[in-house]
Structures are given as C-alpha cells and as structure tokens.
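Following this line, the structures themselves.
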Structure 1
Amino acid sequence: MNSTDLTMEQRVSLITLAVKDVQASARFYDGLGWQRATGPDDPDEVVAYNLPGQTLGLYSKSMLAKDLGIPEEAIGGFSGVTLSYNVRSKNEVAPVLDLVVRAGGRILKPASEIFWGGYIGYFCDPDGHVWEVAHNPFSPLDKDGAFRWGGY
C-alpha cells in the first residue's frame, strides 16, 4: 500500500495527559473510583485507565517533553482542549462534581443549564486538565456508558 491509498480510521485510541507527578495524578483519578489498567512492565512514568473504546493515560510531563524534543516549559496551560464525562441524567452532574472536589480537583464552573438544552459543569484535575461533566438529552449514552453524538 502506498501513502496515497492510506486513510486514517475515525477513532481515538489513547488520550494522554502530561502530568507533573504521575503517581499524585493517579491518586486523583483513583479517588474518582477509576480502576488502573496494568501491563507486564508498566514504568512509574505511565498510568493507564481503560475506557470504553480507548484508554486514558497519565504520562510524565518531563518524559513527554523529552519524547517530543521540546523544553518541558512548552507543555502546559489550557490548550483549548477539554475532556467530557457525560452522564445519564441532569441529576448526576452535581454529585460527580462533588466527587471531583473530594478527590482533589477544582471546580471551574458549577453545574448549570447551558444554552443548547443540556446541563453541565467544569472542573480541572490537579494538573489543570479541563473536564466537562455533561448531561446531553439529545445524545443518550448506551447501556455501557459509551457516548455517540446524537445517541444510540
């Protein structure tokens, strides 16, 4: 196959968050009730959580900078990317945000109605990665919690 015949499948396999202290960040996600995935020789600089259809990885910011060949200071700050955790009902948004605070996260916007008809709140993890907790009545989750725009 030559490069002109190649296409990229429409999927995301791994979402990697660059973090200052992998184990401290892992304690935050563990505090949300998430279960770590394990491999045969997982290094201390990597922690993974398997999700429906992909994996969320925590990776040392210094190691990622080294991999990219850039200074560590070049990685950081809000990049305009948010991760979203969708819930099945409006009543689940605030309790998830409460859990986030107990685990060590910070609320950026409390649970509230949004112009498009949903109900959302925002938080950041200890490294400043921004997450949305959302109920989208137009995109109900499947039985396993997977999300698809427009629902299943």
Structure 2
Amino acid sequence: MSEILREIGVISRALSYISNVEFKDIHLNKDQYLYLTRIYENPGIINDSLAELVKQDRTTVSKSVGKLEKEKLIRKAVDPDNKKIRKLYTTDKAEELYNYLKREETYSEKAALAGLSLEEKEMLLQTLRKVSKNVDDEWHVVKNGDRRIY
C-alpha cells in the first residue's frame, strides 16, 4: 500500500518542480504561485486560513506572503472590525499573472490525466477527495501538537 502514497508524492513533487521552473520567468518561486492563486480565488483570506488551505505552517506562509507583498503582487488590508487582522488581496499586477497560472494548471491537468476516460477522472477525483479528507484529519492532529500512534 505504501506505493500509493509514494506515487502521489512523486506526482506532487514533479508538478511542483515543473511549476517552479516555468514560473521563474515571472519571478515566482518556491510554490509562491500556489499562495498567489489561493489569495486570488479567496479575496480577503487571512494568513492562518491560507496556511490551512495549502496545508503549510504559518511561518512558511507568512514568509511567502511577505515576498509576494514585496513584489507588489498582493496587498494587506486591515479588517475594519478587528484592527489586528490583515486580509490578503491580489493586486492588478497579480491578476494579470493569474490567467497565465490558470493556463499552466489546465495544461498540467490535461497532461497528467491524458488517456483517462471521463468515468476514470470522476472516480479518481472522488477517491482523492476521500484520501484528502483522511490526510486533513491527520494533519490537524499533528498541527495541534499531538502525535499519531503507529
């Protein structure tokens, strides 16, 4: 069974590598495209919610968000109801990049799923959603400081 998780890992790392190489031209690296896309798709998201969405620790997300802000791809806005909260929004510059990022995602998905029937794609999606839910539950256990019992 460990072959399944290994295959998922190989796919994930390969696609991440491809994106990181291809997005160097637009000065996005180390998975910054992932954060930029999620902020675009979730305007007003806060760092903690972004970290949960992409399953990363808050420090990693905070550093990447800081770099995106420095590059003027995102901006932070103070929440009017709670001055401690900073909401994240993409800038016009980032919105221009989003279409490019979306085209790459569509191309990668098409390439990855080549040769699969519609039924196989639907079954794969349903199965991956179940796996994702299971992993999410485990992620929360570890994130909250608990240890899993093997």
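Every read-out reported here was derived from the displayed coordinates using simple, explicitly stated rules and does not represent laboratory data. Computed from a predicted model, the values in this text were never measured in an experiment. Cβ atoms are built from the backbone, for glycine too; each structure is taken alone.
Going by volume of the Cα convex hull per residue in Å³, which of structures 1, 2 comes out largest? Don't skip to the answer; put the middle values down first.
Numbers: 1: 171; 2: 144.
With respect to volume of the Cα convex hull per residue in Å³, the highest-scoring structure among 1, 2 is 1.
Computing FRET efficiency 1/(1 + (r/R0)^6) of positions 25 and 129 (r between Cβ atoms, R0 = 30 Å, to 0.05) gives 1.00 for which of 1, 2?
On the way: 1: 1.00; 2: 0.35.
Only one of 1, 2 returns 1.00 for FRET efficiency 1/(1 + (r/R0)^6) of positions 25 and 129 (r between Cβ atoms, R0 = 30 Å, to 0.05), namely 1.
Quick check on the output: -5500 is helix-only ellipticity at 222 nm (-39500 (n - 2.57) for each DSSP H run of 4 or more, over all residues; to 500), derived from one of 1, 2. Which one produced it? Walk me through the intermediate numbers first.
Numbers: 1: -5500; 2: -22000.
Going label by label, the one that fits is 1.
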